[in-house]
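What follows is a group of structures, each given as structure tokens.
All of the numbers you see were taken from the coordinates with simple rules; none came from a lab. None of the values given here were measured: they were computed from a predicted structure. Cβ atoms are built from the backbone, for glycine too; each structure is taken alone.
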Structure 1
Amino acid sequence: MDLVQHLRIFQRVADSGGFSRAASQLGLAPSSVSAAVRALEQSLGARLFQRTTRQVRLSSDGELLLARCRELLADVARVEQLFRVEERPAGLLRVDVPARMARLQIAPALPGFLALHPGVDIEFGGSDQINDPVGEGIDCVLRVGEPGDVNLAARSLGQLRQATCASPTLLASHPPVATLADIAALPVVHFGRRPVGRPELFEFGTPRGLASVAMQGRVSVLNAETYIACALAGLGAIQLPRYDVEAHLAAGELVELLPQLPPPGLPLHALYPPQQRGSRLLQAFIDWIEALMAPCVER
């Protein structure tokens with residue numbers, strides 16, 4: 001029995017929550033996954049899963065094995081890499097990133113990464129919310145904001161520079177914006193679900209520290225594309241990562257407000273399952289992403 005391979009299959013079943021999902025993620029037949037787990041159970045003399053017609057859950061022995069299994073497989077990956085120094089990363093990498101970052105930054109540059117690594121295939125998703133990266137078999141997730149209390153390893157890629165913007169049409173109907181008091185008179189586009197009349201707090205970096213300005217608006221949106229579209233239509237000012245609106249600023253379709261008082265940066269992280277820490281393919285991808293996003297972040 002190939003103990004390491006059987007442990008990898010066991011871990012994938014545990015992480016994904018089912019034999020069929022694990023088989024799909026591993027590219028194996030469900031029967032092969034079931035057989036590997038049965039062989040592992042027989043070898044260890046322990047039942048690792050509680051199986052019902054509706055779900056598969058770890059037994060107490062399975063939970064104990066999973067904790068040790070993560071450490072063991074991470075060590076195995078590190079040992080394997082000791083003897084593959086000259087070997088190029090290869091294999092399938094599943095990644096998920098925010099939709100606009102995918103469209104504006106990563107997808108245009110992705111041919112360069114693939115040219116550097118001809119043995120790599122990418123399953124590339126662009127969304128703003130993945131609830132269970134491990135369960136969905138995703139190797140790396142890029143997220144804006146604090147990573148939160150998740151069972152994932154996190155690598156900081158810096159703080160995304162932000163900008164405060166509005167359309168020339170909107171600015172033409174209001175007094176010039178030179179101070180925080182001036183900007184408070186502008187309407188804003190609200191981001192996210194919020195009660196009507198609840199203020200939106202815009203933050204600005206000042207010589208005395210962060211200052212918050214309560215802003216009001218009549219339109220609320222739920223995604224970045226609509227947020228920017230509403231600003232272009234003159235419905236209100238917006239605050240967002242600068243790379244999102246760089247082209248609109250260059251074309252004069254949006255105007256940056258109070259550039260001397262920039263908003264605080266937004267944390268950008270690469271998140272991945274801890275057991276993938278030793279993956280040369282994953283680390284090569286994150287290194288590439290870090291270099292790609294360097295012009296957009298502050299350290």
Structure 2
Amino acid sequence: MNEDSPPRCPICGDDQPQLRYQITRFQVLRCRPCRQVYLYPLPSPEEIRVMFARLYTEGEGSVPELKSYYDFCYEDSADNPLVQQYEAWLDRVEAQRAPGRILDVGCGTGLFLSVARRRGWEPFGIDDSAEATKHARDHFGLDVWVGDFADFPSEGRRFDAITGWDIIEHARKPLEVLRAMRACLEPDGVVALSTPNQRSILDVIAGSFYHLSGGRATAALEKFYIEQHFLYFTPHTLAQALTRAGFRVDVMDLESTDLRRLTLSPVIRLVLESMFLVARLTGLENRLFAVARPGDAQASGSGQAG
């Protein structure tokens with residue numbers, strides 16, 4: 001981790017954050033001016049590369065409940081809950097833009113692009129994981145580029161849709177990522193994102209345990225605030241980031257994690273199902289889904305690049 005520089009908001013650059021939680025490896029901070037929540041200090045890029053290599057090949061990570069999470073990334077079958085999620089997201093993307101050229105940033109094993117190709121999209125993907133992209137090429141026969149999106153040689157290529165499923169929370173410079181997406185879009189194209197919702201029932205309950213215990217009860221928080229997620233968005237802060245990057249938000253919806261992908265005991269599964277039911281009734285679901293399109297060009301010049 002890098003602790004040499006003071007904590008600085010990745011969205012607006014302010015360096016006087018409010019401490020929300022102190023957990024084992026991190027501080028969970030909230031920017032006072034723009035309200036963005038983020039971790040400090042961040043793991044090094046090499047730590048993150050090693051962690052994702054283990055997640056894709058062994059399913060091993062800091063959260064045991066995610067052990068089976070990546071097992072669903074490999075087969076394009078109708079009974080795969082991840083495929084069902086991708087189909088639902090594509091329904092909503094296609095409500096905004098007919099199929100054309102699609103770029104999936106953080107494409108992983110290529111499963112989403114395989115689903116998109118079946119629906120008439122021309123797929124292209126980018127991911128930094130050599131382990132995952134090998135499957136995309138060898139199993140799905142996809143055209144993928146290995147590396148960081150910031151280094152992607154777009155060479156004038158434009159896309160009708162750019163997707164980022166659970167990638168923006170991993171970005172060290174999120175506005176740079178969003179602006180790069182905007183630069184690769186056709187004028188009438190759309191960008192679609194999914195990410196955890198910081199303003200969720202998970203944070204409310206885990207945060208209550210933390211405060212009632214005087215900051216000693218951190219176990220529940222550490223299931224949600226994990227080392228691979230650098231930023232935690234709310235509907236407000238995600239819309240804010242998109243606007244700063246030059247987008248106009250068309251869709252901002254709440255969703256819940258599909259528990260079928262998690263490794264859970266029957267009791268914990270029942271508890272989470274009950275919590276998620278309450279979350280749907282109270283607007284505290286734990287995930288966000290957004291669709292945006294290029295907006296005012298002047299907006300992309302405002303704010304910090306992170």
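If Kirkwood radius over Cα pairs in Å is computed to be 19.9, which of 1, 2 is the source? Of the structures listed, the value fits 2. Looking across 1, 2, the calculation of mean count of other Cβ atoms within 10 Å over residues 14-21 that yields 15.2 traces back to 2. From 1, 2, which structure was Rg/Rh (Cα atoms, Kirkwood Rh), for residues 22-69 alone = 1.09 calculated on? Computed on structure 2.
If distance in nm of label points 7 Å out along Cα→Cβ at positions 6 and 110 is calculated from each of 1, 2, which structure is the one that comes out at 3.8? Among 1, 2, the structure yielding 3.8 for distance in nm of label points 7 Å out along Cα→Cβ at positions 6 and 110 is 1.
Please state which of the structures 1, 2 yields 0.70 when FRET efficiency 1/(1 + (r/R0)^6) of positions 94 and 126 (r between Cβ atoms, R0 = 25 Å, to 0.05) is computed from it. So the calculation was done on 2.
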